[in-house]
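Heads up, there are several structures right after this.
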Structure 1
């Protein structure tokens, strides 16, 4: 056996250069949608609330977002988060969401993944049955319930922030598509919901239409941002922006009610049904009298993963009648990483090719 090969087998401990920044993550997926959870090495963020931590991160450490989300460490559809202190002593922790464009306000798949990880890592005292977490997202406090049976996580459900409809059956003109009908709703983030059954498009919601979904989704998003002036959160200006387009279509599995495919940020396609998007849909279906308390809807994604949506309660929220949705799903750990950022690497801050 060669000496070099012997060294390969036995000298496995890596001693990094003292000038290199090390950031450790745990990677997960929820319904196929990735989540890179930064657990150590990220610089301390300064602030007194999740929104203030988010602003500080954007102003001072945005290059670390691109470093960890972009290639060569990530890809155009990578998603991540940074854990921060909660807004008050009643919360368990706060979270900032990262993606290819910036920082989102809510992410259901991340809530499901983080709630699962809290059990797997024993961040809380684990018990049989429901384990409750209070997680402060930029949009507000989320309560999650991770069910444990015989020491194993069986699934997570969470109660989203109050979700509401801004308008139903609105129309815009989109270059190349003509007049497009959509609903505008909020489920922790604002989305334009476009039902394929109400619009004459030349693509479906399968993986074969991936490129068309991205291009048309972004065309619609940009048109809505330009033409619709009602994307206003009643209490927080930082939440007043359109996050994405959600296409709604027929399910491929007859046991599911419909299919969701979300195009968000800078052309990312959600692999899961989109937790905040399903939250907004619960508000839409309640406004249309298509769902009521005690009923559930199963909504599939482009990867055929499923979230279950329902309505817990209804309340006044500023000028809106809002619902508190419940979303159910499952997440899994895919790996653990120690990323090295060499200051001499010309590509240290990442890049994207699509």
Structure 2
């Protein structure tokens, strides 16, 4: 009950402070930089609806100043010798591979309790918050800490959850939304091109790709280890994570000492929980990108095909996503998308 109490309190604090963005923009005394960012939000939202065919709901038409740097805290956990995430289940919305806390104190208490029981745990700050379409979500002041391009990705991601959500399948939901985010950001960057100079950052994208491949290599090593005969392979687990740290340092040197993911190695460093959370958001992204390409980059076809995947039983859905994520010649043709009315039409 204490968890639900802090959740209700946190949601109430967000909803009670909402201001209509159009009214704020009409205020001649609005601070210029906030005005520019909110005008950007309006443009991003219009682009999401018109170009990405995302829902024309009431989300992101209001603004809330939270007067703090972090919206909520995400807790993930995994067994000491498994990459399978702990799941938390709730009425109406089903089960998730993570748990969100508005109260940092309660989040840290639950993290410590699970750690004392032998779980690998990770607690990360979150700047955005979504009710998955159950309510109209506002733009939060914490979200404006992102660059314009990152902010576009966040809005695309959260609106994608409103477009399609599968109960009890966090990896499907988050990977689908992350794919929409990544593809949408590329489209938005092209729209915002100034002359021949895109606002996207190819260097950052390449570095992220290198890190993603490194993480997948580590994940494969751990899966082989945990699936082996040794019931408690603690020594080799520690060695794998130490090699992970060393390989990251090598990448960081090539990146001239700057790494976008240094936070992975703070404190106790990476662990099963951190990898499980990463996998929830990233594991099936290549499959959804492949599906988008199979659909000749048609959003109507893509959403229809994703909905057909969502209708499958979970084992069949996972097998289909694994096939989509493999080499193109191994992937069966995309299912025919049913004609459907688009959001907002």
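Values in this text are rule-based calculations from the coordinates and carry no lab data. Nothing here was measured: the structure is a model prediction, and the numbers come from that model. Cβ atoms are built from the backbone, for glycine too; each structure is taken alone.
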Quiz prompt | Label whose coordinates, when log10 I(q)/I(0) by the Debye sum over Cα atoms at q = 0.12, 0.13, 0.14 Å⁻¹ is calculated, return -0.98, -1.17, -1.36 (choices 1, 2) | solution = 2
Quiz item: 0.80 is what came out when FRET efficiency 1/(1 + (r/R0)^6) of positions 106 and 210 (r between Cβ atoms, R0 = 30 Å, to 0.05) was calculated for one structure; which of 1, 2 is it?
Solution: 1
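Which structure, out of 1, 2, was helix-only ellipticity at 222 nm (-39500 (n - 2.57) for each DSSP H run of 4 or more, over all residues; to 500) calculated from, if the result is -17000?
On the way: 1: -6000; 2: -17000.
This figure was derived from 2.
By the measure distance in nm of label points 7 Å out along Cα→Cβ at positions 170 and 186, tell me the structure among 1, 2 with the highest figure.
2
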Quiz prompt | mean count of other Cβ atoms within 10 Å over residues 58-65 - structure with the largest value, from 1, 2 | solution = 2
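Of structures 1, 2, which gives 4.2 when distance in nm of label points 7 Å out along Cα→Cβ at positions 66 and 306 is computed from the coordinates?
Of the structures listed, the value fits 1.
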Quiz item: Thinking of 1, 2, which structure, once mean count of other Cβ atoms within 10 Å over residues 26-33 is computed, gives back 22.4?
Solution: 1
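Work out which structure the value 4.3 belongs to, where distance in nm of label points 7 Å out along Cα→Cβ at positions 50 and 114 was derived from one of 1, 2.
Source structure: 2.
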Exercise. Looking at distance in nm of label points 7 Å out along Cα→Cβ at positions 2 and 258, point out which structure of 1, 2 has the largest value.
Key: 1
